[in-house]
Structure 1
């Protein structure tokens, strides 16, 4: 019976591992080719213009190498080409691997390359699952390895990062491989190794350490794992740390020297851009550091410490070291059940080590790596959840080992095993449910900014916005026009469009229409829909009266009706517009205000270039210092904008962390949201995790029953997920429309009454 139960449990773990693998490789194009992740599209843009060198000599010759993103130099060391990214801070090894895979498969186009990078990122994480299983099998037994791999496969943070083309998953893989190599040297009671059998593992560790550092420089910390492994071997051989036993110490020193030498060679091979001769050609033997790389590392170091980090770094202001990343990891990155089990497992391992309980050596490597890395990263200024990915698999391993140890101890003592069995099942079930909930909320529906983009295309008037009936449902089709379109008698403006689904044309809306004539009889414009570019085969025609001039100097919205006419999907049609009488008329675009330091909405989608074809944009520079210039920016942009869009929480929730810097901006957000500025909320998009009627919002750090919880104007809640976890693939979006109550005088009065940065009350 026990054996049958054990087999079924193992089978369940395998199924869960495969489920996690499926989650990683599904919905890869979640952004529908839109640029939503700045790190990702920056990296994609760089890799797209790199190429593999034609020879090894060219590969190592950094001054001219086509695989180096840094600027190029002539033989005398003088700059000749700025390079695609002279401040590249990512390691070069993932770049080389992605570019090589792209060229091998012919996926060198921008979108194809990005998807290739995402698939390789997911594949790297799958290999991490395999090797955490092998580490677990080595240290704790096969079932512990399986359970660790299953928990790691379902960890939400690992699933999410597998959908991004970044270096993080590659770094995790090389860390796991390095620890796996080190684990082979640990002497356990039932796994004795002959004295001379460990040197290949030290060499292999050096290979993976070099690759890890060539992926992310801070992963040099994993070098401590092999040092600890060497000390454990000395402890085992000498029966303690006996200094008089010189032979084991000398042996440990030589093995560490071997690992160090191999790691340096590997780093030199995998990170060629870090080296450059001041003059002449750079070769494999050149060990002079490339100053461009040194400068980029200094920038990265300053950002990590919060020095000159710019607006993106404001989100980390006044965060509680260690506590903040711990809360984010437990609640969101892992889910509550797995998070608590993981850190309980870490404490269990430390207790065994502290008391030198039999088999304590098995806990030393994973526990030391988790503790040291978390302590280092958790006390930096930047404590992003993804920076802690290298310890996720090992925390899952410690959770698995602790749960199974609890069960085994109860079984050996002939005690009741029901509670540890239920606890293990509960952790698995809860972690599975959390991963399913996250995937359903974030990837199995359109991205929030994609939803917002389509809402804008549908509801925010382009210069010309066609109204159509599709099986009883009204749909709208934007038609492109320049930002200032002058329609004169005798001349026709032409623009083309295509529908994604067949529908019946019924009418047209014009965003802003006004007359250029002083004649009170403003006249009208004629709009025709034709099936040919010459406009000979007119399908429908209407005249739109030019409205009387109102408060908006650009003109007022106007509408016209067409006799119903069928428009087929996929076919190109043409809109023609002209002045219907003797008076010229002007059509102007809708103006959308977006926030600087964020991706403007609507994004490029379905072949449309929104700000090139349909809308005019103004930048709400909310991250400027609150001074007189910013005050005037607000006044000017609110006068001009028809809509104000918050494409994410990036500005809204960051400025509140620096109230002395942004007192006026905080009041601007309050007034925008409560309607005081004359704008009203037209649409809002978010993606809470849902379990039946229960909604859990990582954005709000709260739960709601029957509906998602409200998103606060100022969010300093400890339980809310950090920005970098939400902003790329499920950012909240708010869209505000200028209402009939908008009064420019009230806006001016509001901003003139606001306190500026560091201004006395």
Structure 2
């Protein structure tokens, strides 16, 4: 039931009271509030709040629609005056909240951030009060969840502010910011659409929100998962004039050692443009690639790869004086009216070899300025002619304005709202120019605002990579940081990012939480397994970070265990229970194939000591009282039968990957050693004929590969023909674990195993 009094609205959603909601908007730097309004009520669930402000010649209509435990709020602002007015923040919700949390309740909060995405306790002093686009609450004590989120967000900057006290969740604000955009006389404009919803499952709410947004933006999701080689070669390029040779040899090695797995792209990073100076996009770097552009690209394509470039489209290096003069008018100003510097000291490429005081800075280009658009369109058109079909589009925060960390004083195209609309409009132009068949991956900048425009979005840090191994390196002169899982480029941060973005994957874009796959020594074996598991569960691209020429077969096989790529992302089972400073440790895949169903669970332990972890089956969506067969992937070990829970010891700084399949008291696939998903990508069919007592299955891997399928057989069954099989008897359950070694002389291998029934009185 809705109660309206003096322009303040109160309503209930599933017994949660949203009390004394105040709406307000900023017009010409003055705050207009909904306290004196005309009310037009359609029914108990739908009504319009008419706000008239004659002193500003403004009418504001706020539309409320309630259904199924949710309240959707949107509005329309009309300027019936004779002059333009400047719009600022528009508050669609400013409410007190009662009944969601008692003081003793455990409440988790997920405030979406630009960096460091994680879930907090509501009383954690480190919890950010401001959230981008969406905030999710979960009362674990009451099994109650609440979400506030904007369903549209690509025009205005959208924010939520959490109000809390020692007593719990006090209130919530939600606003969209027009940032001084002018509403012309006689015109009207709509605000972003906001929704607040109450239910019993935070995961369902996150996924439902993503589905709603997807229906609005209608993204064209990239069908295949890109596979490539990190040609910037942090670990293998020594800074001399041998880059083309290193790349050529590695592509040859990939074609030989990873043949048939679908590697397609070469990412050159900064080595293709002169000096590694942003802005020199069309000036070839003959120092690093002396053979020249045509020969280099021809070499790459001749080996079956498509070249990919790194580009920071809104970056302009201060040392490029001629280009600086040309684009002077297109450089953004900061809030103080000075040229916006987004990087005080450019330390890459040739600039990194200069004394610190002599290194150039980086200016930000106005994404709405015709000169910027003309310049970048020419770059992307030229790149397309060269055959470039992959990009890392980096440092996008430079043009993002108030949705990131570089708000600007003004921009050229006043028809566009500062921040999101300026930013997304430019990205659309770049994507169109690059071509539909070109993969654009964003990095460092807004994430959600790339939805429906770019193909992939880096949602995590620089996982799996270091920086150039040379004395000029500002970061660390190494390829990887070991013995520190929580380092900002380490696996903990990658896992947090994967968990916090799972609901956007392949709904908005391909969520890239894993960056580079790096597994070679001296990375510890357990870390290599962690890397591979994070990649396998990410559903995102694989860009190789190792020297494929020299990597050992042991470590190369770890890479192979992630291939082919599964498109699906793992479900973070404990996202709302393992909250900061803890981290999610359980990631689940529920795999359904025509030949069978099973689950795969990754259990991570980044602590410096072993950890015993108990997982109730009900949290994994498994049947109560049902017996499950459990196989440990990395240890290649049968963990036996389990009912209702799994209790397992995970070594320090390691990952355990378990496969669960129902015990049907007949032969069944336990797992494989070929792929972390243990059947999803390599098993094509499986059938057990109980009458014939015959097990038949088909496996697919690239020609020349090998692997093993592990089959379980229940008590009192034996194998009739044992040739080529390795059979072990489990001492605890009196059952069989059968290893079936496979060599793929052809792409597809079919196997048949015949069983017999043992005599009842046989005690062998």
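Suppose you compute FRET efficiency 1/(1 + (r/R0)^6) of positions 332 and 356 (r between Cβ atoms, R0 = 30 Å, to 0.05) for every structure in 1, 2: which one lands on 0.75? Computing FRET efficiency 1/(1 + (r/R0)^6) of positions 332 and 356 (r between Cβ atoms, R0 = 30 Å, to 0.05) on every structure in 1, 2 gives 0.75 only for 2. From which structure (1, 2) was helix-only ellipticity at 222 nm (-39500 (n - 2.57) for each DSSP H run of 4 or more, over all residues; to 500) calculated, if the value obtained is -4500? Corresponding structure: 2. Match the computed value 48, 38, 21 of semi-axes √(5λ) of the Cα gyration tensor in Å to one of the structures 1, 2, and report its label. Computing semi-axes √(5λ) of the Cα gyration tensor in Å on every structure in 1, 2 gives 48, 38, 21 only for 2. When Kirkwood radius over Cα pairs in Å, for residues 140-595 alone is calculated, the result is 23.4; to which of the structures 1, 2 does this value belong? Derived from 2, not from the others.
Values in this text are rule-based calculations from the coordinates and carry no lab data. Only a predicted model underlies this, so the values are computations on that prediction, with no experimental measurement involved. Cβ atoms are built from the backbone, for glycine too; each structure is taken alone.
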